[in-house]
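Please go over the structures that come below.
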Structure 1
Amino acid sequence: MIKIIAGGKKNAPEYNSLIEQYQKRVKKPFDFSFEFYEEEKLEKFLEKWDFSSRDFIILADERGKNLSSPEFSRLLEKNFNNSKDIIIIIGGAFGVSEEVREKADFVWSFSNLVFPHQLSRLLVAEQIYRAQEISRGGKYHHE
């Protein structure tokens, strides 16, 4: 399972509806869940959090590396195969501390553009579903 830790407000109903559609389509190990924290609480949570070697931490940050969808799928698969729990962190409006950024195993940029948090969460949900379909050889992703 993939855990997505997100800062900021919970999703608006229209985003929840779209995200839930992807959640219904994914199967283990690509299934995912969200944990929401208010921005101030997120930073405090991450300061105290044990960045364990059994977890593979992906930080969503515009200063990260762009990946194609097949590359993202391979990154997830590789870590599933290594029995890693995958955690994706989406920071608050001002991101996360440099310390958290340095502790992440991978810093992932969706684009050079900056997106609102709720849209970023939807993008992550869709890309997880797409990664699953790439991994399974499904017809959802076209090259």
Structure 2
Amino acid sequence: MRESLQAGLAHEFTFVVPPTKTVPCLYPESPEFQAMPEVFATGFMVGLIEWACIKLIEPHLDWPHEQSVGTHVDLSHTAATPPGFTVTVRARLESVEGRKLRFTVEADDGVERIGQGIHERFVIDAAKFTAKVAEKATRSA
């Protein structure tokens, strides 16, 4: 982690919602999801917020050797967004405690705020992390 990784950093990230990021696409094998409205799915919004936070910190890491993983999300999703709308995520790094990073985030679709909350990430050594996951995979039943 570079010394430049400090609280106060902010980033704005935009994304046009395609039809493939709607609720029915979240789990195509789920008949319940298939019956739901074609609006931006909460699960995809979480991923978009993670992406915005990654983009915020990437210049301040020894990328790709250092990366980050999401460890906590506390988000509201308060308004529906149809495909074709542009979602803007605003992320601010609120604290750096060792390798633990805490962000405040909000998202809007150009008409209204669609979500807000807190997201936490942890900076990892990518090679060590991948090795641990590979070792865990060998223990699967």
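When mean count of other Cβ atoms within 10 Å over residues 32-39 is computed for each of 1, 2, the one that comes out at 15.2 is 1. For distance in nm of label points 7 Å out along Cα→Cβ at positions 40 and 128, the calculated result is 3.6, so let me know which of 1, 2 that is. Traced to structure 2. Source structure of the calculated read-out (mean count of other Cβ atoms within 10 Å over residues 56-63, 20.0) within 1, 2: 1. Given a value of 104 for volume of the Cα convex hull per residue in Å³, calculated from one of 1, 2, which structure does it belong to? The read-out was computed on structure 1. Kindly point out which one of 1, 2 the value 0.55 was derived from, the read-out being FRET efficiency 1/(1 + (r/R0)^6) of positions 24 and 88 (r between Cβ atoms, R0 = 25 Å, to 0.05). Label of the originating structure: 2.
A value of 28 was derived for relative contact order in percent (Cα under 8 Å, 6 or more apart); which structure in 1, 2 was it taken from? That value comes from structure 2. For which of the structures 1, 2 does the calculation of helix-only ellipticity at 222 nm (-39500 (n - 2.57) for each DSSP H run of 4 or more, over all residues; to 500) return -7000? Source structure: 2.
We did not get these values from a lab; they are worked out from the coordinates using the rules stated. Note that the coordinates shown come from a computational prediction; the quantities given were computed from them, not determined experimentally. Cβ atoms are built from the backbone, for glycine too; each structure is taken alone.
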